[in-house]
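Next up: some structures, all given as structure tokens.
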Structure P
Amino acid sequence: MKQVSESTGAFYQHYPRTAVIVCAYHEGKTDAMTCTWHCPLSSKPPLFGILLSPKRFTYQLIIDSGEFSVNFMASESAGLLAAVGGTKGATTDKFAAFSIAKDIPLKTNAPVLADAYAAYECKLTETRQYGDHQLIVGEVVAVHWLAEAFSEDGSLDMKAVTPAFYLGNDKYITKQKSTIDKVERTRS
């Protein structure tokens with residue numbers, strides 16, 4: 001039976017969502033944090049948005065440096081996503097604590113994760129407060145991707161990679177059988 005309430009409760013109804021790891025670097029300090037509130041905002045110019053609490057250490061690094069990376073992780077990384085999301089970056093070097101391997105960024109100093117099947121390097125263009133979170137908008141200045149994870153048309157090949165999905169309340173989907181059907185849109 002469907003329930004109706006004026007309260008959002010735990011506000012988990014919009015999950016599952018892909019989980020990413022957002023990274024930043026500034027003056028010798030590096031951090032990584034799990035983020036599920038993110039989305040593309042524009043293709044020309046390529047803009048990507050993430051929503052972070054200003055209480056997070058990563059948030060301050062992004063504001064101070066003016067750049068960040070967004071790392072798309074496979075379902076096999078669910079343990080890392082949970083660990084990174086549950087550890088305070090101000091007191092823990094997460095890269096050392098969790099043996100996180102990095103690739104070399106092209107256009108920023110923000111860490112790009114070696115285990116990401118895709119990653120965006122972003123230059124900060126705008127921040128705006130929405131309730132208890134800040135929308136951080138970055139222009140994508142470099143894209144890293146695992147070629148075998150994508151089909152010829154550029155879409156993710158779910159037979160090659162299953163993205164990590166977050167369900168809310170510290171729950172992740174770690175295995176998933178994928179049946180992908182292309183559904184043609186009717187145009188009027």
Structure Q
Amino acid sequence: MAFTLAGLCSGLTEAVIINPFEVVKVKLQAQRIALSQQPSTIRTAQEIVRTDGFGLRGLNKGLTSTLGRHGVFNMIYFGFYHNVKNLIPESKDKKMDFLRKFGIGLTAGTLGSCVNIPFDVAKSRIQGPQPVTGEIKYRTCFATIATVYKEEGYLALYKGLLPKIMRLGPGGAIMLLVYEHAYDWLHRHW
């Protein structure tokens with residue numbers, strides 16, 4: 001339970017810090033102009049603040065869905081990994097133990113991705129270009145999830161799942177392997 005709550009808290013903290021960068025990134029990615037004509041990251045952030053402010057319509061647009069995306073992912077990822085790794089016995093064979101940790105990390109990243117993707121879809125819809133210029137269709141996290149479900153069906157909430165798993169499954173395994181290796185090294189040397 002402690003690792004699950006720690007994961008949730010770290011995910012929520014991460015979301016609050018990174019959300020403004022996500023808003024700027026999505027705006028830059030959605031522009032259909034040559035890179036040489038595109039405003040800089042700082043200018044884009046200034047434009048967002050000037051036109052819509054710092055709040056939930058401006059630099060923190062989509063904050064609730066980003067909180068859901070990161071909070072849910074980290075909660076499942078860290079909670080699953082630290083609970084399951086204690087259930088599967090360590091192997092004396094270093095290669096087998098590496099595979100045990102890799103498999104648990106891969107599964108943790110995959111499960112986290114499967115559960116949090118509706119929040120990711122909502123974040124993309126809220127922060128990205130709206131379907132009709134000048135009209136805001138996607139405003140809040142749960143209303144966006146409900147709209148996507150109602151208009152496009154349940155599976156639309158899982159758009160992009162495969163590439164997300166392909167990124168965060170192995171990425172999750174690698175991150176936890178590095179964490180474990182660093183923890184073991186520090187424990188032995190300090």
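Which structure, out of P, Q, was helix-only ellipticity at 222 nm (-39500 (n - 2.57) for each DSSP H run of 4 or more, over all residues; to 500) calculated from, if the result is -3000? Don't jump to the answer; show the numbers that get you there.
Working: P: -3000; Q: -25500.
That value comes from structure P.
The value 1.4 for distance in nm of label points 7 Å out along Cα→Cβ at positions 76 and 108 was derived from one model only; which of P, Q is it?
Q
Just so you know, all these numbers are worked out from the coordinates, no wet-lab data involved. Just so you know, these numbers come straight off a predicted model, no measurement behind them. Cβ atoms are built from the backbone, for glycine too; each structure is taken alone.
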